[in-house]
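What follows is a group of structures, each given as structure tokens.
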Structure 1
Amino acid sequence: MATSIRSTIVLLACCLLSFVTASHNITAVPIDGCSAYPGYDATSGGSGNFYLQAYQTDNSSVDGIGSSLQYSRGATQIRWGMITLGVRVDEAKVVLRCYDQVLHGFVATGVSGYTWETLQFAPYPYDQELMYLVDGGPAAQAHTLSVDGVEQEGVFLGADGVALWGFRYIDASQGCCGVPYYQLRLLGPNSADPNTGAPLQDGEFTGFLKIAAF
């Protein structure tokens, strides 16, 4: 009987979560190329430098915080890395730019070196983080965004008409660099947990990533 009650509670919680995350009418329209990014120069085909900023999240204390970086380090080089979110507004921000229709980040690639690397999403729909030195996922795109029929000012990052993100706090002990951060993943089709069907991970909340000029 207790097992049945627990199962019912879990099912109700999952249904409620699906309702809450689907309670807003979100329309994201992709914008091809680099023209929507700050400082775009038609002659060079590239944008100026910018960063990603948390916007209208379900945890308002995170709004305004900028992009940061986590990576897996090998003996002499970085094996892969991902764009994350810091935990304070005043933290240094990872720099991004768009060039030749492709998003790049100025990211760690060696023991102490930084280079411009292509950013794209991981190939797993249930864990689509924005990564570098990884192949196979969809390209990142700028989007216009409308929430409940209200057009939002600026442009927002996503892919293929999806611009809603999941944000999850990660303790400093679990990262590469001894600092806490928010893990980011795009909540596109099939982003639910493939085993449980849960639309969000434990502690995860939703929001958007706005493209912000320095």
Structure 2
Amino acid sequence: MYKILKAEKLAEKIFLMDVHAPRVASHCQPGQFVIVKMDDKGERIPLTICDYDREAGTITIVFQEVGASTTKMANLKEGDSFRDFVGPLGCASEFIHEDLEELKNKKMLFVAGGVGAAPVYPQVKWLHAHGINADVIVGSKTKDMLILEKEMEAVAGNLYVTTDDGSYGRSGMVTAVIEDLVQNEGKHYDVCVAIGPMIMMKFVCLLTKKLERSRLSSA
């Protein structure tokens, strides 16, 4: 059993949990995920690793309540446990295998939409820990739906927040911020990593192609 050490509601239907899983924490890298199962009859749910603490043996997961299984999971509290917590799974972010000195010469931009902030955060944190400060754009529908702002601010070179309704930060879509940074503020980026809703990633890719910048998108 894998004990939940922390259970927090970040925003409407968005939750964060710290789970005691020492073996997973000792091996995971940014970009990987876990599969959790609440009980013997529960559904297997894949979730991105949002953060990890090797010394404490903990994994942080962030999830959105979208169906019966995640609704049930949202009702779990500190002290409850998962039946299974399998991982780390998947490939780590490709840049962690690159030469560090070459990586330091690249200008990197991360674009996170909604709960996409969860998988973006560990990548930016890893870069920051290795002396590389990437710029980050975080977009959400409203201020109330914004997550991980303080955490991201602590590790990003520059953090730009935008909301669809203009209730916080810049007003509009993340693509408008990219255009403003590149065309009006003279920013140059070698790589753009976009994680969020499919429609957001599509338009970020189209824009980076238009701006003739390197791009990398992830689901």
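Which of 1, 2 yields 18 for relative contact order in percent (Cα under 8 Å, 6 or more apart), as computed?
Values: 1: 23; 2: 18.
Considering all the candidates, the number was obtained from 2.
Taking -7000 as the value of helix-only ellipticity at 222 nm (-39500 (n - 2.57) for each DSSP H run of 4 or more, over all residues; to 500) derived from one of the structures shown (1, 2), identify that structure. Mind dumping the intermediate values first?
On the way: 1: -3000; 2: -7000.
Derived from 2, not from the others.
Of the structures 1, 2, report the one carrying the highest value of FRET efficiency 1/(1 + (r/R0)^6) of positions 109 and 197 (r between Cβ atoms, R0 = 30 Å, to 0.05).
Details: 1: 0.20; 2: 0.95.
Evaluating FRET efficiency 1/(1 + (r/R0)^6) of positions 109 and 197 (r between Cβ atoms, R0 = 30 Å, to 0.05) on every structure, the highest lands on 2.
Computing Cα extents along the principal axes in Å, for residues 53-100 alone gives 39, 28, 19 for which of 1, 2?
Details: 1: 39, 28, 19; 2: 43, 27, 15.
It was calculated from structure 1.
Every read-out reported here was derived from the displayed coordinates using simple, explicitly stated rules and does not represent laboratory data. Here the structure is a predicted model, which is why all the values come from computation and not from measurement. Cβ atoms are built from the backbone, for glycine too; each structure is taken alone.
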